[in-house]
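Right after this note come the structures.
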Structure P
Amino acid sequence: MQVILLQDIKSLGKKFDVKEVKDGYARNFLIPKGLAKIATDAAVKELELKKAAQEKEEKETKDKLETLAEKLTDKEFQFAVKVGEKDEVFGSVNKNDIKALICAEIDADLRKRIEDKIEINLERPIKTLGEHQVEIDLGKGVKTKIKLKVLAQ
């Protein structure tokens, strides 16, 4: 039986793939769990339209991410941390702080799509004053470096 996958299934295929599976597997597992539907002619045509729309959306998202990467590269982010008398830093700047600052720069529509995919490549939290370069992976193969300036509060 031919089915259209509605989700990525590790051992079977990716979302929107048309796959040939055994009848029992389709009727007893895939279809009842909402993982697939039967591949009729109408369903295949609908699938092609969905694929085209998804590809268009993915391309738009990637273009927006590349524009965002250029914008973030030109910008300098500042963090104020408490310091002691001898400039010893109390606290630190971690991945979550940086991610929150970056998400504030992104428009709401794009933020919903990529917020959980943004990765900050930071080995350990920043605990020194001054300028730092941090690599950011925005997803979809788009990476950039941003400047962080840690200042005394």
Structure Q
Amino acid sequence: MKTVKEILDAKAKTVWSISPKAKVFDALMLMSDKQIGALMVMDEKNEVRGIISERDYARKVILLGKTSKETSVDEIMTPIEKMFYVKLSHTVEECMVLMTGKHIRHLPVCEEGKFMGLISIGDVIKSLLTEKEDLIEQLSNYIAGKYM
């Protein structure tokens, strides 16, 4: 079983973030520019304060009649104390259970209180598919007698 560490090792090392005082519009522009669905919210000391996603925008700005150019990120982000996160040792399957059970698409990775990276549902699905494809290939080779 693959672990979160293995997913992070295979990913690009850049995790995009934004200040809690930035405007939601700026967060949306950054997400659009980088083609991502969430940003870590980091303070001036580079410490995690929360996470903001496209869902936050849809549910906490548009539907409540606010505007993205006047609303700050910290007004709609999920604060750190309410964030779900995983550790490097968690398995891909554990991530999938958490993500599907809590209906979330992005999981911060933290180890000993330190932010290590961010994984998405796409990362988890890709890892699971790769693992299943490898198993199918091994079983096909076994059935075909390639191991004799």
**Prompt:** Out of P, Q, which structure matches 1.8 when distance in nm of label points 7 Å out along Cα→Cβ at positions 36 and 116 is calculated?
**Reply:** Q
**Prompt:** With distance in nm of label points 7 Å out along Cα→Cβ at positions 76 and 92 derived from the coordinates and found to be 2.5, which of P, Q does the value describe?
**Reply:** P
**Item:** Which of P, Q yields 24.3, 74 [Rg and Dmax of the Cα atoms in Å, for residues 28-99 alone, calculated]
**Value:** P
**Prompt:** If relative contact order in percent (Cα under 8 Å, 6 or more apart) comes out at 24 when worked out from the coordinates, which of P, Q was used?
**Reply:** Q
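Hey, distance in nm of label points 7 Å out along Cα→Cβ at positions 20 and 52 derived from one of P, Q reads 1.3; which structure? Before the final figure, lay out each step's value.
Numbers: P: 2.8; Q: 1.3.
Matching structure: Q.
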**Request:** Consider the structures P, Q: one of them gives 18.3, 68 for Rg and Dmax of the Cα atoms in Å as calculated from the coordinates. Say which.
**Result:** Q
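Each reported figure results from applying straightforward, stated rules to the coordinates on display, with no laboratory input. Source: prediction; values computed, not measured. Cβ atoms are built from the backbone, for glycine too; each structure is taken alone.
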